[in-house]
Structure P
Amino acid sequence: MKQFDIYIVAMNPTKGSEINKTRPSVIVSPNVLNKHLNTVIIAPLTTTIKNYPSRVLSNLVGQPGEIALDQIRAVDKERLKKKIGSVDRKTAENIKKVLHTMFS
């Protein structure tokens, strides 16, 4: 489980406005944490395009969508069901830029 890998993640149970369901998500936590902890920090993908500044455009298997960095959360690795790919280099750089802006 490495940074910028995409996994199918079982998000439920959730509360309120949290993104729910089982859905693709990008691991955003650094590899040093992913190696040593039983949790990873993920950002879910959504096909709903909102153009929020906290979201990064993506294209997963020909399906346009967004990586919802405003919905990042730590999940136990048991919630990760199947690796389905990794984001490309440009998308990874965009994720880093948006996270840096969000937390600066």
Structure Q
Amino acid sequence: MDMKECRKGENLYIYLSGEIDEHSVACIRERADRLIDENAGLSRAVFNLAGVKFMDSTGIGFLIGRYKKLQKYGMEMYLENPNTGADKILELSGIYSIMPKL
């Protein structure tokens, strides 16, 4: 699992790639939380999932945890470019109702 980030104006972009599962999520969870703390006050965070090859329920839990953290700072969260498999999981879970897909 790999994570890259960049800031564009009032938006924080987080690019995820690899597999989001029980074995890989711990290191990106800590890093994502630190990044959110460092960029508190921005308008929104966009999680780009184009590079995610596999995601299970752990990935959904990871996204919901970051959503809750962002909410504490008044920041919105969006998802973009999920692959077909991830998109299906996210749609079935209803996650797009709280973090829309761009």
Structure R
Amino acid sequence: MSETSEPRSMPTRLIVAGDTKLVLPRHIKLRHDPGRGRWIILAPERVFNPDDTAVEVLKRLDGQRSVSEIAEALSQEYQAPLEVVTEDILAMLQDLTDKGVLAKA
């Protein structure tokens, strides 16, 4: 057997920014668990328990709206400072993206 000297490419990390448009991949599902009265994210061999705020963001990830557009809508809806909402959303989405729960549209 011969070995090739081609370098292996490392997967690149998606950095979530204001203009990023995200979706839940087909194999990840956001479902309401009526028995527990809360939302869950079902992923292969994993289950995530997002809080109510995260659920509001995740429901809006349609691949059409950017993170900034979602933050603006939630900021107005909840009458919260846009900078705070944006910072919180970016941190949460980056964490879920790093865990493979979200993908770029």
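Every number here is computed from the coordinates shown, using simple stated rules; none is lab data. Remember, it's a predicted structure, so these values are computed and weren't measured experimentally. Cβ atoms are built from the backbone, for glycine too; each structure is taken alone.
For FRET efficiency 1/(1 + (r/R0)^6) of positions 8 and 64 (r between Cβ atoms, R0 = 25 Å, to 0.05), the highest value in the series P, Q, R is held by structure P.
Can you say which of P, Q, R returns 12.9 when mean count of other Cβ atoms within 10 Å over residues 40-47 is computed?
Working: P: 21.5; Q: 16.6; R: 12.9.
Structure of origin is R.
Computing mean projected area of the Cα convex hull in nm² across structures P, Q, R gives 5.4 for structure Q.
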